[in-house]
Structure P
Amino acid sequence: MTDFLLYLTNGLVMGIIYALFALGVALIVGIMNVVNFAHGELYVLAGYFSALFASALGMHPALAMIMATLCVFVVGLIVERTLIRPTYGNEMYSLIVTFILSIVLQNGYLLIFGPYPRKPPNLVTGATNVFSLFMYGNQRLLGFALALVMIVCFFALIRYTWFGRVVRSVSIDRDMASLMGVNPQRVNLLAFGLGCALAGAAGVILTPIFPVTPTIGVGVSLTAFVVVVLGGMGSFAGCVVGGILLGVMENLGAAYISSAYKQLFGFIILISALFLRPAGLFGRKRA
């Protein structure tokens, strides 16, 4: 029973972080109808920035995490303005552009940082005795808390702020929002930057636990897409539920069946869920 609770806890921790970077995909798809294949590479970029700022420049790890996330936000703004904006109106072009960007970034990381794993220093060390049942790493517990706070802040931003109201209006009816004085291009710019920043935030949280390499972004992107589709396209709440479900099932499957099939479990869950609910867990059926 103790082992089960340990695996369950690890699944919850990973699931919340999955949800964090999947929210970035859901936001970009919902507002811009753009599938960002380079989402995972931006996660990796944040990890590299965090390691560079903390190790090479001597920043405090917490400050390095904040600066790395802000840098990825700025990179997202630049990518939207220079690469994504010219493709508006043709989803296939934007998909191809982000796919090429993913390949370029992977090779750029390999050229600059080499094939070796990189990680920043841990913010905390040691372990905590959880409910007097098992020891669990403090860095993972902190990562869970940070991801949870960021998700709550994201929902508050979307629900209670002017920006959130504008985002919801554009996602519902872009033309009507434009007639009401909303600048859709500016909303696209900020939404893309925020979506990239969410990927970056997940990257700086997980990099001290799982060091980044030039090619791990592909797996991160696949996980994000699985979570978004599982939860239901356009549903932020679905991202959270889908992320937790995927994290728990992956960890239980790896523990009790085989860790070699860890990513396969995610696709099995996705196929099973879509068989029962083709629109996703929280998705709406189209008329």
Structure Q
Amino acid sequence: MFSTRSGAAKLAVVVVIGLVGLKVAVAVVTGSISIIAQAVDSFLDLFAIVITFLAVGIAARPADEKHPFGHGKVEDIAAVVQAILIFAAGGLIIYSAVLRIITGTTIELTEVGMGVMLVSVVASLFLSRHLRRVSQATDSIALEASARNIAVDVYSAAAVLTGLLVIRFTGLQIFDPIIALLVALFILKVAYDVLTRSFGRLIDVKLSEAEENIIRASIMECAGEVVGFHELRTRKAGNQRYIDLHLVMPKDASVEEAHRLCDELERDMKTRLSYTTVLIHVEPCSEECSQCHTPPRLCKKRL
């Protein structure tokens, strides 16, 4: 039930709503700026997860007349929005922490705060791991961004818990805003990572070198039938990969042979790289050579 993109997003919404409610209540009771920072971060996580839930639903729609390449980039847009929200959370926490350092306020009932932070650490840990597994299985950038957001809560809640422990046993109230500042810096780092990756997909950055090497390896296995290839272009939208290339074949190859080989290459690439669309343009070899079908010639030419 929770192993699909929409199922994982639903689970995240339920868990984060519970955490937001707990943190807000305890922040009001204790007056801790670090717990308030946690509550704000979780609230933005909730907003981001709702965006993710909507995005994965739209991205899953099949291609149509207006969107012949599908709706995958909606996930990338959702990830960018999440990154912006994380930046906003980090800035708000920094502002509140500096204000607390200037004014100075005593924290009440630190034991209650520690209990809630412990619950937050455990819940966020399991949720982020589950979202990461689903994002890897479905290749969802939006879910991966959500997993990173929740992972931030694991570390930041642990930091707040540590700060409350120090305050409880030493009475040094200054640790509360200091811990909040450290949490904010970590949040900003995560926001930068998410924004860099998702924005790259919006401007059609090519697939990773490892994935392009998989494409090259697939073609190399046809060394006895292919002269070479060029004009390899790749991109990704959401979890959808797009590949197009020019395949050079011997002059004496028939249309039937070229069609069969292209079908085999497409099937192989789709097996090795999930959610892939392949477009192959076939052209004849321009060399005057009678050794088109030999692997040595292949290695010396274009591959």
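Computed from the coordinates by the stated procedures, all read-outs in this text should not be read as laboratory data. It should be emphasised that the depicted structure is a prediction, and the values quoted were computed from it without experimental measurement. Cβ atoms are built from the backbone, for glycine too; each structure is taken alone.
Comparing structures P, Q by mean count of other Cβ atoms within 10 Å over residues 119-126, which one has the largest value? Largest one: structure Q. Thinking of P, Q, which structure, once Rg and Dmax of the Cα atoms in Å is computed, gives back 18.8, 59? Derived from P, not from the others. In terms of distance in nm of label points 7 Å out along Cα→Cβ at positions 55 and 87, the structure with the greatest value among P, Q is P.
Look at relative contact order in percent (Cα under 8 Å, 6 or more apart) for each of P, Q: the largest one is in P.
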